[in-house]
Structure 1
Amino acid sequence: MVSQKKIRILGAGVAGLTAAYEFAAAGQTVEIVEREAVPGHGCSYFAGGMLAPWCEAESAPPLVIEWGLEGLAFWAETLKLATVNGSLLVASARDSADLVRFSRRTSGHEWLDANQLAMREPHLGGRFDRALFFPGEAHLDPRLAIEKLVARLREFEHVTFRFDTPAEVIADEADWTIDCRGFAARDALPDLRGVKGEMLVVKTDEIVFQRPVQLLHPRHPVYVVPRGDGRFMVGATAVENEERPRITARSMLELLSAVYALHPAFGEAEIVETGADLRPTFPDNMPRIRREGRTIYINGLYRHGFLLAPALARRAVAVALRDETFPEVMDANPRQRQRA
């Protein structure tokens, strides 16, 4: 039986809130500290909300699939906030060889011919000869998910929030501090870097998608996620710079060109929102749990925030409460890392 401890969570993005949920579910007293006036800003606010571990396996190591499946189950089964109806990957005829290469580097999919594709997404009928369908994948609305998760946290007796509060002004101590500040934690994690992601939201009554659709393109791959009410999130670039939060004209053109190639009706869609923020990541684009004294850092989730945050949160609980280690994401000697 683990005694009740005071756990302070720094940051109310998806990493911080999932960590708060897991510590609260473990019976701990949890205080969530957020420098903004509301939760879920930054990367969580501009996320695509795709829960696509098998698609990510094309360029990510097996850990992303294994832990991503935990994340998918958390959102779909534990919180019931994700819709599991699969995702689609399509490519133009000239890029069909890339689609085959993608299929060889992933699993959990089935091939659809043009008729089968049209049955699942009628508005793509006649536009592509074949598609990859990943039936077990899911998607959610990140902003709604954050809102619902905060509401669930407020139901716990020993969970409190401190918004509009910089971490450095807090004087009282906690048994454990769980630092989930994203790129803002670079003051403590010097090898952290930012990769800018840019997105836009369009609105049209001419197209209906039931699931996320990715267009495989050699220069400008794009994914389109339905958000309801005729809205679609279109994203996202991966720009190796640390500018924030502006979206460039070049990126806007690339996203619009790609989504137009997916379906010309998007050319008449209304642009209702654009956005950009920095995804925190480490040199290998893999997440880390770092323990420094009584502080545990959860960071480097890159473009896998909603997908991997639940698994990292559970392991942070195991580190703090049961002194477990996870070599795949933990440094063997953090002091040596600091000297390097």
Structure 2
Amino acid sequence: MRRPVFLGADASSGPHADALAELMALAQDADGSAVTSLLILKPAADAAQLPGEGKTLALWELLATLGAADLTAARVVEPHLDAQAILAQAAQLPPGPAEEPGIDFSAGTWGVYAAEAPGMALQATEHDGAWQLSGRKPWCSLADQLDYAVVTAHTTPGNRRAFAVDLRDPGVESADGLWISRGLASVDSRPVDFCGVPAHPVGADNWYLERDGFAWGGIGVAAVWYGGAVAVARRLVQASRERTPDQIAQALIGAADLSLQAAGRMLAAAAADVDAGRAAGQNGALLAQRVRGVVAGAVEQVLAAAARGLGPGPLTAEEEYARRVADLQVYVRQHHGERDHAALGRMLLAGEEDPW
């Protein structure tokens, strides 16, 4: 159960494998605690590569390994690494409207808050060159535990912009509400109110959503889902090795393997596309929809196979396994099922050629 998750050719030895093994042990020690998971951010950031710079596969293997170790730890680390990538991408933009944040992200813990919800609108206003955020932002995970965040806000009608924000500012306050989730239970994700909070622009209007890295970050999240599914499938295999498996058990393991093989190979191929420059613009957006859809489908297949193959025993008597299943079920809902399938269909129909 403590083996790292590799997506490419066998890399079970060497510095990369050693780093993954160390991070996996740290993540397992977090034992579902978001606060303890914060201690993993620095070693994870030190070991992580930036996407699109030649080692995207290594980055996604790191995320998958964390997902296999402890999904709470992965849920805390992934946005921190995503913020690191966002700020690095912004720093490469030419001077002008895209200002580099005046915050040293290496010195603190980061989140990324880009979700939208009906009835909630975070507004960004500029006064004499200084920006402020006011309003409510939904789904701000661990806002009371982190130092900083990349936050998207509306500037003018139809336009959104990313900003770097100090979450310790007195104008940042968690809204009333309960986080009663049984999955990712310690990753408190609730709305946050911003009242005149100073903000540092990260890119121009709509850059956050239009940059190639937006699609790459979405695939990184799918790598975490994949790792979580691998851990569930490993428990299914373990059960069959502890007794003589019947044909049903063998069939369930086979079904899980088919799904994981397809998802893992697609992640590996996507990493190659990113590093080769084939995942820019609409190609990247299309790739992200496909990869996330395939991985989400694999997660559902593995969860179903494990539920039938293992029965209620591990869900009711094994804390780690029961938590992993609950965590994964919540986490994978970042994929919106048929709505994301419809978005993929629209992209395909918008093309002039047949997609297959």
Structure 3
Amino acid sequence: MTKELQNQQIILAKRPSGMPAAEHFSFQDAPIANPEDGQVLIQTLYISVDPYMRGRMNDEKSYVTPFKLNEPINGRIVGKVLQSESDQLQVGDNVVGMLDWKKYNVTSASNVRKIEETGAPLPAYLSVLGINGLTAYFGLLDIGQPQKEETVVVSGAAGAVGMIVGQIAKLKGTRVVGIAGTDAKTDFLKNELGFDDTINYKTTDDISKAIAASCPNGVDVYFDNVGGPISDGVMNHLNDFARIPLCGAISSYNRTDGDLGTRIQPKLIKSRSMIKGFIVGDYSDRFGEGMRDLSTWLAEGKLNYRENIIEGFENVPDAFLGLFKGDNLGKQLVKVAEE
């Protein structure tokens, strides 16, 4: 079978300084090995592109190993098993896992997880029922611990994580304010997802004043996806014992100037607030719990989500670069093959 398939892969050709571009990626033809004992051949159906991957393009220590030059980039992928030499998976099974940016991967069956039939579409396992949904779930509930009638502010609220955070916060009886970068996004958050108020940071002259107007009772939980001036503004309005799950800092990922800003320590001390950085892998032993709740809320119609699906393996780099231009509403995905 493998001789009949034409494979391609995307490698990291150069390390970017500042904003990455097409020149930092390269397409190559790639051979396909025959699966050995315990291995499976997987056809890529959907590829997830995520902001954290920008950090992996740098050759520096982080919570995840940097991408290697001239080797395939890898990330979360949903695929279909075409050939199996494992008792764990059968031909035709749909799976999700960390795989190389290739049209076809040969890997150990233990490296992927079978997607059980739940009625949810396959792309959902890379968004609301995937790492993004779990990030929102554990970051908000474990660190943020929202209480009824508190105020929750979410930056990057129209992204794959932020929109789920806001909806879970509403399920917990809080007042939710979402920050995003276009009127279309803020309208979606308010009219489609039920956020109580929204702020378009690109059309707001003073983000701190905008926070004050939207949060007359202060901020109890701030789910931070972006960092930078937006977060500086939120810090001025923390209530006593506020909680800040620190999920991302996309505003600084492509900066080369050190990203100096407001000193937040006095504000944290005065309000006795808690800020905690986290990655979803910290909660891997509780993924089952998160998946059960997210699946239940989704089936009950209590969670809504959006995906921006771009078609074609050749468009994977452009889809990734679009994350830093604000192109996506919800989860950014690439469809590589028909299900």
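Here are some notes:
- When helix-only ellipticity at 222 nm (-39500 (n - 2.57) for each DSSP H run of 4 or more, over all residues; to 500) is computed for each of 1, 2, 3, the one that comes out at -8500 is 1.
- Cα extents along the principal axes in Å, for residues 185-304 alone derived as 56, 28, 25 - corresponding label from 1, 2, 3: 1
- Distance in nm of label points 7 Å out along Cα→Cβ at positions 169 and 329 from the coordinates reads 3.1; which among 1, 2, 3: 1
Values quoted throughout were computed directly from the atomic coordinates according to the rules given, and no laboratory measurement underlies them. A quick note: this is a predicted structure, and the numbers were derived from the prediction, not measured. Cβ atoms are built from the backbone, for glycine too; each structure is taken alone.
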